[in-house]
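We did not get these values from a lab; they are worked out from the coordinates using the rules stated. Remember, predicted model here, so these are calculated numbers, not experimental data. Cβ atoms are built from the backbone, for glycine too; each structure is taken alone.
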Structure 1
Amino acid sequence: MHKLNRAILMCIVALAATQRVSIASEMRSASLLGFVWAADARIAPHGGSVAFTRVHIDVENDDYKSSIWVVDTKTAASRPITFGSHDTSPRWSPDGGQLAFLRRENNNGEDHKGSQIFVLPMNGGEARRITRISSGVQSFAWSPDGKQLVFTSKESPPPTASDLSSIKPKSERKSVIITDPEFKRDGAMGLIDPNEHTHLWVIGIDDALPQPITSGIFDETNPVFAPDGRSVYFASDRRAKPWLGHRDQNIFAVSTDGGPTRKIFDINGPLHSPAVAPNGKTVAALGYDVGVETRSFNQTDLFFLRNGQAVNATEHFDFTLGDDIGSDALPPIGNISTPIQFIGNDRLLTTVSKQGRCALVEFNLRSGERKDVLAGDFQVIAFSANADGSRVAAVIASPSSIGEIYFIENGQPKRLTDLKSQSLANIRLTTPESFWYKSHDNRTVHGWILKPANFDPTRKYPMILEIHGGPHMAYGYGFYQEFHLLAARGYVVVYVNPRGSTSYGQEFGNLIQYNYPGNDHLDLMAAVDEVVSRGYIDESRMGITGGSGGGLLTNWAITRTDRFAAAITQRCVSDWSMFYYTADLTLFTPSWFLSRPFEDPGEYSQRSPINYVKRIKTPLLILHSENDYRTPISQGEALFRAMIALDKPVAMVRIPDSSHNLSRNGKPSLRIERLQHIVDWFDMFLNDRPSDAYGLGIKTAAAKRSGVHSNSARDTE
């Protein structure tokens, strides 16, 4: 860690400590340092306790620490049971007598990197290391008899005869030969090794060496044992060129002794997260059928096999299965949720995103019935249940809580933890107001308004419009530090789910296909009009910001209107053609554009904000991570260079050692810096706090604002 970062953090800690002395303080960027997260709640088979990953910030090392805790479901008493610095993924043995988990530790001279599996006896004793895999372990699952574990690792097993012809030889040269289009991945901080694949391994609890049960040029994920323990189900895309056409993972099975794989489950689209009924007769998975017509958004459904045929159990349920609600305050590590879980032979539990909420829902495969197990104005970010579903553990976040462990028995929820008293001690929070409004074409859109504390409707407030990325995701009833921070600075924060957002049905999510950005921008402007019409917004002090797809829409908006006095574009897209050629993914093309840029550059040009940069009058701050491979930093650089050439008010902040996910799991010091830049820029232009930190020679924000603002809310097409 850089010494500068450590010094800054220590000063921030001292400042935060003084703030906590007061009875009630406002949210600060440094409040992040006090956050404590609960992740990956796992209920014991007997239902008497819940194991979870507890995460907090290690200020000294500018990192996150995690350990495994257990909380009693009757008394709510909690205690740590592991004391490593990076312990995650607690998993109970079938009899509840042992708890396996992943630990990442210092190598101590050993040639091992990544996490290893440890097993802790629950009747006393020390945790015992089970694996010594040089490439580390990614995920694992217990066998039904508790004698084996299956795990995934990038460790390369010895090649088989059939593998030899497909393995790419390693060169002694330092240069890298690339033959696949997806050769880098955001967050990996480097190139993908074409010879490195994720495979399945099995190890006995008392064995010394693990045994590979898959090999070759394909990747396997989501392993789960069959009830008889003789085979393992997993998800894999076995196509030689998976980047061509739509996604197409299938569910396979392989014997625990290895051997050929068997395709079990196939639909016209991708499947993942297999689950097997206790009687072994039903296999279920999550996925989607791509249909006859290409869509940019495909809603996740629940599929199961009946008499060898795939059945869509949620075909007539028009909401997304899984948690699609975005947040900047989810657990930065260890945030693993159970996608689906059988509770009996015909019933399944899974999460459902619906109108900005994420609920826990039970589906009956035999009757087709469904019922809410846990639903409300909150976000279920993780869950697990005992065998018959009578007892459930869940991590629940809300607009006023970054997450607590709850226990549900006989339909009654009970909170087991009080992490809010640690994470948000003495921080004054306001509750967002949900609102629905009509857009330009009379379509109804959902949003929220977060007001400052002690809000006075007779006053005029500056306003910030926040735009989510994806674009196929959603804002909702989660916790957003950035929004609370801005509200604490006196801003009214508006955040909405324009067309293209998830949790409002298949049709709404797909409305932006071949028109992104487009009418979603008009949804956003209609939201501004709606809030302004309420009479408490100062139209001369409005700002706009968003990240990723929200950065794209921020760029688009300020080329269409000059109603905003300041803008911040974060990890943005400015040039679609450049995105096609440089992003870490390629699969977006068939569903987002009608052609490829070398076939019809005009389509890409028309939807690229960079080509309308001459229209921009709004002072713009460009925030971008140096190691962003999803929306490479060249996207921000292009916009910066163009605005500089046109002598427009612009500054660029390049954040080192960070990826596209900086705001969610980046280094704590850098997350704080990012938040402070957002506050400083908006304060400079909207809150009359002059500053020359960005080299713009600003004497007063009010003077600068008056030079760029007009009252026109309409597009400048």
Structure 2
Amino acid sequence: MSQRPSIKVKKRGTIMGLICALLVVVIIVNLFILQIINNSKYEQLVIDNITTETTVKASRGTIYDCNMNVLAEDETVERIFISPFDIESDEERETICSGLSEILGVDYDEIMKKALKTNRKDETVKNYVEKDLADKVREFIADNGFTEQIHLVETSKRYYPFGTLASHVIGFTGSDGDGLIGIELQYNEYLKGISGKIVTATDAKGNAMPTKYETYSDSQNGFSVVTTLDYRIQSSLEKYVYETYVDSAATQRVAGIVMDVNTGAVLGMAIAPFFDLNSPYTLDEASQAQLDACTDEEQKKELYSTLLNTMWNNKAVSTLYEPGSTFKVITASMALEEDAISDTDVFYCSGTHLVDLGNGYTYPVPCHKTTGHGSVTFRYGLQQSCNPTLMMTAARLGKNLFYKYYNAFGYTAKTGIDLPGEAAGIYHAENAMGPLELAVYSFGQTFKTTPIQQITAISAVANGGNLVTPYIVSKIIDDEGNIVQNYEPKIKRQVISEETASLVTDILEEGVSGDGGAKNCRIKGYKVAGKTGTSQKRDILDESLYVGSAIAYAPADDPQVAVLILVDEPRQNSIYGSIVAAPYVAKTLSETLSYMNIEPVYSQEELDALEQVLPSFVGYSLENAENQLKAFGIKYEIKGGGDSVTDQMPRSGSKVIKSSGKVILYTGDASPEKTISVPNVVGMAPSIAHATLINAGLNINISGAVSSPSATGAVAVKQSIEANTSVEYGTVVEVEFRYISNMSDG
């Protein structure tokens, strides 16, 4: 008879069964989670372990000027990398490391560290290798049979063909290829494109396997942008912005803008000193000297970062300044539009204006001319930049109307230019503007604006009253040149009438062509409307420092283009905008108008002083050379006894004044000799300088603010050939004239 299991045994059996059942359930649940719920996750982990992924970099879009000159583009270079996994011996590793170190200039130990990572198949030795070095690496590979160990992959780097041109506007890219400043940053999403990739499956030994995981996705090149910048205008602006930066010894840089007044298109924008876009982390000379003088390493790192950010800062859109007397153009426009004054109204300037603060209190605000202008019409007061005239004008207008126009001209909002980092102006709220604030606002003090905001507001006067939105990119295109996005000029609002704008322009033009403070803006053959300004600032030591600026637009009878130049903290020769900025505005505007094929219209005085560009007469018969010079109306002198011209002075390409110039034709054995000592004419009036050089047997080329030797009030400030230099008879000496005395501009 069999014995029945005890209750205790049954319980144990039941427990064990339950445990086994539970384990089975746990295993089933985990298998379900692994194979069903988390299938994609673990499949990806497997794929990651058996695949290698290579990024196919997209080509970044090109940046063009308005005439399709390339300003920034991707340049094909190569990445050199090694596969430590495929290096078979220590001897081979040594040969690879020493060979690549010598060719590429990379530290041997750095390459060796990478070569010892024997489980790796891709260790970068050097990025952005130019073709000549890449070809040497290819020779090294071929000579040693290192086709599995060393590899080259085409990639690209950003290249800026003109180096420093428009550096603050174009900007540059970082190590990740994205834009860091300027257009490169502002339009990064359009420019950068979309990278592709190659995913390749490998076996345990790293060999490629044809599997379903092997995929390829194409990269999509970035779009290109076409800017409003014009290479020729930009180059001209940079030349003169840098010239005034050097001449004025400005410690806080110089900014310049050239704008199409009718559309807001920025044709040129420059900040001096410039920096090289192909080497953006290299400081300019002055900044490097400042860095070198710092001895504390931690402070040096901070200083380097500060100096870089200052160097990269686009002063034209990101730096605030008090516009000074250039703002008087806006005050005049407000008052004339509202009929608060007429241009013939008479004001009296004693040298100080007492501002009525109410309750019997007054506050004296001086004019830049401390002896006063006396009785002046509004027209003449504006041309002479008389502060009391403008203060009394603003008082007639009243706070509410003044503030209405201040807002309408765009001073209470950013312009909206398509560049990063635009600063917002600093100004009083309307309810915080009292009589004193109104008075000093009238001549551009105690509020701050940006250069781009100021030229935009002045352009509204130039173009007949319309405030436009300034812009730097005109269109975005794809690889085939198809337009992806097109920018249309935008008029925000009409601020003043065409009649008012025309009247203000007429007053400003008369101030340039007549006896106004902006006469250093004069250009031969063109009517120019201009205004200069000087504003005061104080540093931390309470030292008085200044900002000198000038703005002009032309032709005054049909304005097309405006130029503004701002000189921050000039330390040499003068602080006034009429001296440190106006002459350089004139030079930029002159070259811009000529380039734009806007024909000059000369006065009789200017016609009498017109210059002739000389052709080469060398090889001509003497008779033909004489006939051509007679046709030009230029005097000549013959040296030697030959029948044909063997040499000439001045040389071909030189300019001589038709009415007073002389050409020397050499024939036979005669030849030019350096027998004339150039006299010093700096500081002389035009007529005296002209006579001095002509009497010395030289030719003179007049430049600057005067149009002829008969002009009065100006003096020579520069001559192209230093005094006491020995030159040939008939050599041309270019002399620049400026108005210096009584040129303070408030």
* **Entry that produces -10000 once helix-only ellipticity at 222 nm (-39500 (n - 2.57) for each DSSP H run of 4 or more, over all residues; to 500) is calculated, selected from 1, 2** => 2
* Asked: Out of 1, 2, which structure matches 5.0 when distance in nm of label points 7 Å out along Cα→Cβ at positions 253 and 485 is calculated?
  -> 1
* To do: Check the numbers for Rg/Rh (Cα atoms, Kirkwood Rh) across 1, 2 and tell me which is largest.
  => 2
* Structure fact -> Structures 1, 2 compared on mean count of other Cβ atoms within 10 Å over residues 517-524: the greatest is 2
